[in-house]
Each structure stands twice: as C-alpha cells, then as structure tokens.
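A.B. asks: Input: structures, listed below.
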Structure 1
Amino acid sequence: MKVKIGKSIAKGEIYAPPSKSYAHRLLICGALTGKSLVIDGISDSEDMGATLDCISALGGKYIRDGRTVKFSDVTEFFADGKEFFCRESGSTIRFFIPIALAFGGKIKFNGSERLMSRGFSVYEDICREQNIILEYDDRYLTLKGKLKSGEFKVKGNISSQFISGLMFALPLLDGDSVIKVTTELESRPYVDITIDALQRFGVEIKETEKNTFFIKGNQIYKPNNLRVEGDYSNSAFLDAFNILGGEVSVLGLNPHSYQGDKAYIPMLKALGEGAPSLDISNCPDLGPLLFAIAGVKHGAVINGTARLRIKESDRCETMKKELSKFGIDVRIYDNSVHIISSKELKAPSEPLYGHGDHRIVMALSVISTLTGAEIEGAEAVSKSYPDFFEAVGTLGVEVNYEKTD
C-alpha cells in the first residue's frame, strides 16, 4: 500500500491505542487460567492475531467481539503435535516456545523468514542443557521434549522476551525454578510488565536479589476480567506532532504504568529543546521515532541501539537510508547512532519505503507532515497499529491511500 502524506499540522484530542505489550501478556495469562473471563482492549493487529492463533493451537477457546476477547472453560491444554503460527511477532514466538515446552511433546512453530532470522540463542542453550531437541530454518522451528524446572541462567542483553517467556512457563512446572540474569538486564520495564500481568492472575514471581527471580512450581493461573491500558509506545508517534508545531492531546494513558516507553515524554521534550544524548537500552522501540525527530530538529546522539539491528528490519540502516531522502545525515556506530540535523530539510524527491517495519512507517509518516511525501509499504502498520492512518487523519493530517499489488 502506498500512502501520500500532505504537508499538515496535527491538532485535536485522541485516545491512546491499547498497549501491545500488556495485551500479549494479559491474553496469555487469561488463556492459561482455562476459565471463562474477558479481556477488553485488544487491537486488530497482526501481532495480536498471532498470539490468539497460538492460544488456539494450545487448546484455548475464545470468542472475539471487536476489541473484546471472551475466553471459555477448557479441560486440558496440550502442545504435542501442534503447529503454532507466529506470523512476524517476536513476542509471540518467544513467549510461546517455553509455554509449549511446559506441556511437552513434538511441537512446530511457523514464522516469517525475518522472524526466524532474529534467532533463539537463549532457548537453544536451555534446550541443549535439558536434552530438548530444537531445530529451525528460515520458516520453521521444531521442538521435541519437555521443559523441566530448575535454575536458568539467561543473558539480559539479548532480549527480555526470553525471560518473560520463561516466567509464563515455569509456574506451570513441577518443582521450583530460579531465573538468574547473568548480564545487565536491558529492557527491564518489559520484565516488570510481565510480572505485573502474572500477579493480576494470581501467579507470584519473587525477585530475591537484583535480577534473580524465584518462581514456585505448580502455581495456578486465576481468572480475572481486565482492560488493556493505553500504549505509550504507539502514542509516542501521536505526541510527536507537538514537537513539530502541532497541538495534540493523547488521552487514556496510565501515568503509573510500568511501560518503559513512557520515557518518550522527556526524550521528545529534550529533542525539541536541543541536541541531547539519549539512551534507549530500556526502550528500543522508540529508536526510529527519535531518529526522525532528531533529524528534523537539532540532531542527537542516541545510545543503546545495537538491538535495533535485529528488529523487523535493521532499524539503524533503514532509517539512515530513508532520512537521507530528507537531507538528514545519520552515522551508525556499534551501539549508538548520531543524527546530524538537516540545515535545509527537503521534500523527498522519491518515495519513502517502509521496509516491512511498522515503526519505520509511522516515524516517517510523522515527519512527512513537514514536507509532504509518499510512503510505499505502508501496510506494515497492521503489525501493531492497523488504524494508524485513520487516527492521524482525525487530527487533520492529510492522508491519501493507494493500494499496490
């Protein structure tokens, strides 16, 4: 899909979309109760579809009515012989691998080539230690075996999703377990969201010392009817219009949220005032937006960027390529990106490209309101915020669609 963004100033009030991070976790916890309950505030995104597909594969039963998911009672979960379709959702596959292994058997995961290329090193190590067979290629991951309780040593500088996945699974096992994070734990707020979600369903995780988590076995997920809170990650794209001269109020965000991406508020403010040095180790998903805003404002040094290379695209390289079309210089280093502000921002003379990455598309859309631009591959927003363009349209942004084959 090609989208044409006209030169515009965004104004108005808009409600935050539901948090993707919380939605994944609440759906999984709700399903694992095996009881009737309701989770409200589930977006119609590809990632939510992937998690619901995996819940169905495990044996969960639900009815979806708009943004509401109603679970019904089930007598048994099992993974043996099942195929779990994860589409392009890194959260989904990393959460469900240990969950499926908690039930055991011969299990198959199906995902996009880009998803499989992102790797499963933490689980490969665990499976090797527990004599579980794990094999994968560019589309499929197969497992054979059953996860056992015990001590799990996990690196914290790869992805917090591996730790969260274990936290969902280990309470289901016979015997107690301990997760020891052996390096600095990056993206710690996402682990805090997981612990918060588990506690809401009666599952207890104890942090006995910094980044060491005790998990009692044979715990029972207890039913709870909940509503997903507003998403800071996607709201950042809406709030960013204010740095570009807009007047946008984003409603429905929890000021006490565990979401690490609420760091966007002081970060955007700093970019509006000067050329700051920012660290996104705990909020890497903000990277593309911060690159874009820095480029059209005063520049910046963004640290903690190494993991952006293994997202839906190599977000450092793709933003460098696309921002150059505005005349913005981006310099990439091992774990930092330097954005040199354009002295004369220019309208792109060729279409921008989304690289199959929802956050690249949204970041480019925001700054395109300054010059006007065309974005090819804009359908990537369906991964996390399918109605993004409708939402910004309500704020007065000039948006025109052109479907491409």
Structure 2
Amino acid sequence: MKWTSAVSEHRFLKYAVAECAVEIKEALGDQSADLLVVFVSAHHAARYDELPGLVRELAGDGVLIGCSGGGIIGAGREVEQSPGFAMAAAVLPDVTLSPFHIEDSDLPDGDAPPGDWQAIVGASTSDGTHMLILADPFSLRGENLLAGLDYAFPRAAKIGGLASGGNQPQANALFAGELVHRTGAVGVAMHGNIEIDTVVAQGCRPIGERMQITSCERNMLLELDGKPPLEVLREMFQGLSERDRQLAQNSLFLGVVMDAFNEAPKLGDYLIRNIVGMDARAGALSIGEMLKEGQRVQFHLRDAETSTHDLNAMLDQYMGSREPHSESGALLFQCLGRGAYLYGRPDHDTDMFREKVSAMPLTGFFCNGEIGQVSGSTYLHGYTSSFGIFRPKE
C-alpha cells in the first residue's frame, strides 16, 4: 500500500490539477493509483463540472471520489481563504473499491434489513468493509445514513465529512467517477487488505461533575440528578474561574457518555453536542441530540487552548494504544470553525499530526460537519477534526 498527496494554490483549475498530477506521478513512479481523492475550494466553483475529466486526463483513471470545500488540505498543508486543490493518490493492492452515490430518497426505512443498506453501497459485511463518505448538507439526512450503515456494517470504520464552500442548495459539488453530483452523498466502500484507524478530536474539556439524566423528552433535558439543568448550571457557575465563566457564555456544550458500561469515561468517550436553547420557566435545556433517561452527561467548554490540548491528547492516546504497524496515508476532515479562524494561524492541526504521528501523506478539507466514530458508533460532529489513518491489514 502506498499513499501520496499534493496541493496547488494555482488560480486556474486546469493548472492546479496538472501541478498535483505531476507530483503524484513522480511519487508513485511506475505504479498507477487505484484511488484518487480530490478536494477543491469554492474559488473554482465555475469549473466544478470540468474536474473529473481533468483528473482522468492528467492523473489517471483510478476510482475518483471527492467534493468541494470551504478550505482544503493537501501534502499536510491547510489552504484557507484562497484558491486550493488537493489530491491524494493511493496504490491499494488486494483491495476492492466500490464507489457509490446515494440520494436521500434511496435511504431504506428505519426497519429495513441490513441487506437493503448493503445494496445501496454495493458491499457486504463479510468483506471487512470500510467506508469513505462525503455528503451534501442541504439534501441528505446524514445522521439517518450513518445510523443505517452502522446497523448494516457494525465493524466497519466510517470516515468523511459534509461538503462545504456553497451556502445554498446545489452550490456544493460531489465527485464520483466521471460524474458531478449536487445532491446526496458519494463514497467508496473498501474491502480486502485495508484497515482504517480513526481519531476524533472534539476540542472540549469537561467542567463540573458527571451527572445522570433523570428526566428528558426527546432532545429536551429536564432533570440532572433530580434537579433542573439551569439550577445545576447556576451552582456550577459559582465554582468556575473567571476565564471559564466567560467561555460558558458562548462556548458551553453537553458531553454524553455513549457507552453505558463505561464506568470511568475519559477523553474521547463523550459525544459532544450543542446546547441549542433553554426554557427558563422550566429550567430545561434543549440539546442537539436525542436523549435517554439514565445516560450520564457532563458539561464541557471549548476554545483554542482546549482544542489544542484535546487534539494533542487524542493523538497521544492513539499512538500509545496502537500496535506497531506501517500506516501509509491519512485523510483529515476538519470543521470550518477550526483552522486559522480558531487558532489564529494556519496548519495547526496538520502540524500537530505530523509531530505526534508521522509525516505520512495527509489530505482533506474543511467541512460543514465531520463524520467519525465515538465508542464504536458513527456520528455527525461539529467543531471536530476527524482523522482516518490507512494501513494494510497484513
């Protein structure tokens, strides 16, 4: 298995693709890429329809998958607020690739059998399947798609993100083979001699005490340990530092422990969700997630310093837990709210990945939402950096 990555900031798309194709071919030598993953900034929106043909002409006829992005990442470098095109190329011996395109109307019903979900991606659970998924945020129920794929492929790693760069329906582009789609989702199922390790850094730290949901209705949090959530927050607020009190005004989140049997949850075991509203009269909070009584939760805060610490810790945790093996390449799906906007400088997350993990080829884009796994289940996240690290199974 061999991966390589290239990036170009040329303002003309044809020359940007050509620049990346030259680097890709030089890196691969006499080998041909089986998979080509491309990300293109919205500065090239007028040329989206030309991109598949350019890639095939200049870089080869490997399976093509990709999308538009508000910013792109290539060769371990983040390109924001300027024209950008990035390409990853992978030689994948003994790996079968099954590209797919799914419209929202293709999604099976909630009670459909696993075979219906397997059919829409053209793969079966017996193949050791893993998936790269890129979706349009305006036209597809992403959480329904991920829940269904988890049901049909419970052991499969799933990574990806929501296309960005466009701020209205059909303004984003999804690339699959020779076609350009404006709606739905595209992806590729990979089965054979391949593994994908996933790392999701949600950029938060816990505050206060871990508590249990004692009353809730759908996404409305009504009681924590028998108390109204707003009462819990008022009590907790008194014990916070001045800096944390300021952060709590606009960067407060709820972390939900997803594994009911995990008695000592640590970093990475919480699913971080937005607090989207409150009912002052009832003392209740509206959360961006369906809740269940008995779940354990803890309030969290996020800022640049916390996000740095969280990413550092998650990458350390990954390096400390893995067995020795040879990773070949990685894809990064990073929230539009991170990058220079959050950290005040470019390349923050990519630099840390290079420092903590390796200088392996790293490609990706800035997303409207990131796909990644927490406690073995796949979720659509916000404000995260979600890494997929590829290596041969053998």
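A.B. asks: To which of 1, 2 does the computed value 0.8 (distance in nm of label points 7 Å out along Cα→Cβ at positions 92 and 196) belong?
C.D. replies: 2
A.B. asks: One of 1, 2 was used to compute helix-only ellipticity at 222 nm (-39500 (n - 2.57) for each DSSP H run of 4 or more, over all residues; to 500), and the answer was -9500. Which one was it?
C.D. replies: Value -9500 for helix-only ellipticity at 222 nm (-39500 (n - 2.57) for each DSSP H run of 4 or more, over all residues; to 500) corresponds to 1 out of 1, 2.
A.B. asks: If mean count of other Cβ atoms within 10 Å over residues 76-83 comes out at 14.8 when worked out from the coordinates, which of 1, 2 was used?
C.D. replies: The structure behind it is 1.
A.B. asks: Next question. For the read-out distance in nm of label points 7 Å out along Cα→Cβ at positions 60 and 204, a value of 2.5 was computed from one structure; give its label from 1, 2.
C.D. replies: This figure was derived from 1.
A.B. asks: Given a value of 5.1 for distance in nm of label points 7 Å out along Cα→Cβ at positions 4 and 260, point me to the structure among 1, 2 it was derived from.
C.D. replies: Label of the originating structure: 2.
A.B. asks: Out of 1, 2, which structure matches 4.9 when distance in nm of label points 7 Å out along Cα→Cβ at positions 36 and 276 is calculated?
C.D. replies: 1
A.B. asks: Assign the value 0.60, calculated as FRET efficiency 1/(1 + (r/R0)^6) of positions 356 and 372 (r between Cβ atoms, R0 = 25 Å, to 0.05), to the correct structure from 1, 2.
C.D. replies: It was calculated from structure 1.
Quick note: the coordinates plus some simple rules give every number you see, no bench work behind them. Given the structure is predicted, the values throughout are model-derived calculations rather than measurements. Cβ atoms are built from the backbone, for glycine too; each structure is taken alone.
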